[in-house]
1. Can you tell which of P, Q yields 0.05 when FRET efficiency 1/(1 + (r/R0)^6) of positions 168 and 256 (r between Cβ atoms, R0 = 25 Å, to 0.05) is derived from it?
2. Of structures P, Q, which gives 23.1 when mean count of other Cβ atoms within 10 Å over residues 328-335 is computed from the coordinates?
3. When mean count of other Cβ atoms within 10 Å over residues 136-143 is compared over structures P, Q, which one is greatest?
4. Taking FRET efficiency 1/(1 + (r/R0)^6) of positions 216 and 320 (r between Cβ atoms, R0 = 25 Å, to 0.05) as the criterion, which structure among P, Q has the greatest value?
5. Given 2.6 as the derived value for distance in nm of label points 7 Å out along Cα→Cβ at positions 16 and 336, which of the supplied structures P, Q does it correspond to?
6. Match the computed value 3.5 of distance in nm of label points 7 Å out along Cα→Cβ at positions 208 and 440 to one of the structures P, Q, and report its label.
7. Of structures P, Q, which gives 25.1 when mean count of other Cβ atoms within 10 Å over residues 40-47 is computed from the coordinates?
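Read the figures in this text as sums done on the coordinates, not as results from a lab. Here the structure is a predicted model, which means the values were calculated and not measured. Cβ atoms are built from the backbone, for glycine too; each structure is taken alone.
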Structure P
Amino acid sequence: MSAAPANEPTFRQSVDLMFNRAVALVNLSPGLEEKIRVCNATYTVRFGVRLRGGIQTFTGYRSVHSEHMEPVKGGIRFAPSVNQDEVEALAALMTYKCALVEAPFGGSKGGLCIDPRDYDDHELELITRRFAYELIKRDLINPSQNVPAPDMGTGEREMAWIADQYARMNTTDINARACVTGKPLNAGGIAGRVEATGRGVEYALREFFRHPEDVAAAGLSGTLDGKRVIVQGLGNVGYHAAKFLSEEDGAIITGIIERDGALFDPAGLDVDKVRDWMVTNGGLTGYPDAGHTADGGAVMEAECDILIPAALEGVINLTNAHNIRAPLILEAANGPITAGADDILRARGKVIIPDLFANAGGVTVSYFEWVKNLSHIRFGRMQRRQEEARHELVVGELERLDLAMGDTWNLDPRFKEKYLRGAGELELVRSGLDDTMRTAYQSMREVWHGREDVTDLRTAAFIVAIDRVASSYRAKGL
């Protein structure tokens, strides 16, 4: 994979450049523009943990970009590359992302500079709990002020540890479980959270393909069925996106790129088989049912209809932007396209569905989980059986009419089964996510097609988000 060239801006500078391009098209006072741009605060913590007969010191960050709405929201990532610049850029993206999908949060982000693979489960728990302790005692984890979630290198397990640590330190807080989202179901989580970002990617593409004018702008036609897709990164997001697109929408996953190279098969890859191989063997090397190359960058530049970078920032940059052949790129990761590469791709007529929108499924379902924790009741518990009883009345009446009319027509048993089943938590979560992604896309699309000075979806997304953040600040009297 190509490394980002030294002459490119940092991730944070890339976010600022993209922000600048959009804010120039919004009528804001210079003072309000600067207030929205800057990161409010970043807390750096250095803490020691007794491990392996000695004390190891770790460095972590929690950055708050904007408090136009509270609590602020954003994941915690565990990675050796974590630094203040990256965390502040991700916090800024969270502000704009939440505004775009109308989740009532400000933007925040956290990170711990650690490679989780270097520690066993018990050691990771000690480290996570101590990091959480340092943030909790400063209200940088709090149900009403700052609510983290999983990110790269973290998952349900780490969120459960953090939630338990908060509860231990706040024994009388009835809303303690709402201090963090992305928890396991049995610890206050919500059905559909693990798959949420990948599911959101699927819903984003479905909505894009509902608009023939937009599909034509990417030089494509028809539906998702049969579209060739290359996915870079088969972590949680990439795996679920690839699985849903291939199983439910008829897309063909022709390429999968990982740390140790890539697999490519024009006939399509079995996503679950590839994932199982990766889990067992630690990489793609040796996978028997497709061609493997150590040069993952070459596969990212291969011919396809849709390219989905779903891992790290900056993977499409000045070194390879001229070689990307995919007409449609969806940013499932945060910041996978640098500002310079974005300019090149737009000049080449590529359509980019931006990270601001495309990977917002995670924070959307996190919002649902937070609401569930505050309400102390799972979604669907009150109304599901009442829905089924009402549907039973309708089906009963149809069957009565069926008997009265003889054998002239009959109810399809599959219709009866589907119609009678009331919506549980998972169905309601997916419905809410689908509605959120559709509504957010339509708000971007309105700006993209409605203004002559806006020629791409990223600028449109930033304009929608900036307008909403500005409105919040104005309502506060700023």
Structure Q
Amino acid sequence: MSFLDLPEGLAERIIQCNSTYTVRFGVRLRGRMYSFVGWRSVHSEHNEPVKGGIRFAPDADAEEVEALAALMTLKCALVDVPFGGSKGALRIDPREWAPQELERITRRFTQELTKRGLIGPGLNVPAPDVGTSEREMAWMVDEFRRANPTDVINARACVTGKPLSKGGISGRTEATGRGVQFAIQSYLRDPRTPGIAGRRDLNGTSVIVQGFGNVGYHAAKFLSEDDGARITVVAERDGYVANPEGLAIEALKQHQLRTGSILGFAGAKSFADDMTGLEQPCDILIPAAMENAIYIDNAERIKAHLLVEAANGPVTFEADQMLRSQGITILPDLYVNAGGVVVSYFEWVKNLTHIPFGLMERRRRERRNQTIATALERMTGQPFPADIRDEFLEGGAEIDLVRSGLEDVMRSTWARIADLLEEQPELGDYRTVAYVASIRKVADAYEAIGI
């Protein structure tokens, strides 16, 4: 059944990637020449520049890159960020190379992208993804500036997810995990949803997180520290750790950084080489690792009320149908993990305007809040509560403004999803609704420019 009334041929145009480039290059390392292959796919240029991360992974391929580029197009459209979709990958295992070697490889890859116009502030803007971080983005922006000495003014906007010292923005590292938190909160606040077994808050809820990288760690940290959720299981590629009373997330992260594994953590029971962590009973399951983590063989063993897709494509098509038949509500990746691209947009705007967030208004807000506090003290004859005074008077640091902007985008996007489902209940589930909403927006953009 089709839920979209698109002009003939437009659906095919939206489905197809505009272009996919394969680059092959050599780097002399360890006394010999090593060859590498990478890709950059541009799915849609209905909005420019196009946006999407670059992953370093040993099993990367062109088909995966094209699929992820298409997902970026829809994700940007859904959250109303003015980018087209793109994605990139380099087939490499970063763990096999020393940092200085990885830097040389990354710089050569950047040279190849630059020569083909596949990176640039107004053309194509990469960001971190699996296997990359702000370190790789710093190398890329430096290499881009070397290749474009006449465009140094806006060169920092050629990538996002950079360190603060290189033009990054506060809150970018945590952005996707923070967006997961805001997505769950938005769902629970909406009286039109079933909540979690009728509950409307996260305090005391049991949560399983699969994947303890950047996204999984920050999602677990914020849900436990801010909302009182119990993170009962954290699963990784080498097994899982469990504590029914709730894991100490920050302590677990420090243990992982020291030892290279979550296993052996003193505050939990470890299950080595056991991939059934995500199958344990819980209120909320958050797959935050790689694609297809939940498939037809393990879907029937999932015991969660709410499944929140923090990773890209963690549930296969067949598994999605099975989970929904079991009464499990799924919040789709298209919405849930959009926090990264939203804050990337904030960073890109900051780089192009050359003005830090809050610079023009922070002190005015401080003076206004001081005036309000003084007025309240005069009216009541009581001093303003000391425990909240400093927070109330604070004009807002950059990270506060970034978090506020991200929360606003996630809440307003959820409202559009919920409203559309209410208008068209035949859509049936949140994933279908998200796809319909985003494809409609892309289709409108194509029609507006005469395509």
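1. Label of the originating structure: P.
2. Q
3. Structure Q comes out on top.
4. When FRET efficiency 1/(1 + (r/R0)^6) of positions 216 and 320 (r between Cβ atoms, R0 = 25 Å, to 0.05) is calculated for P, Q, structure Q comes out on top.
5. P
6. It was calculated from structure Q.
7. Q
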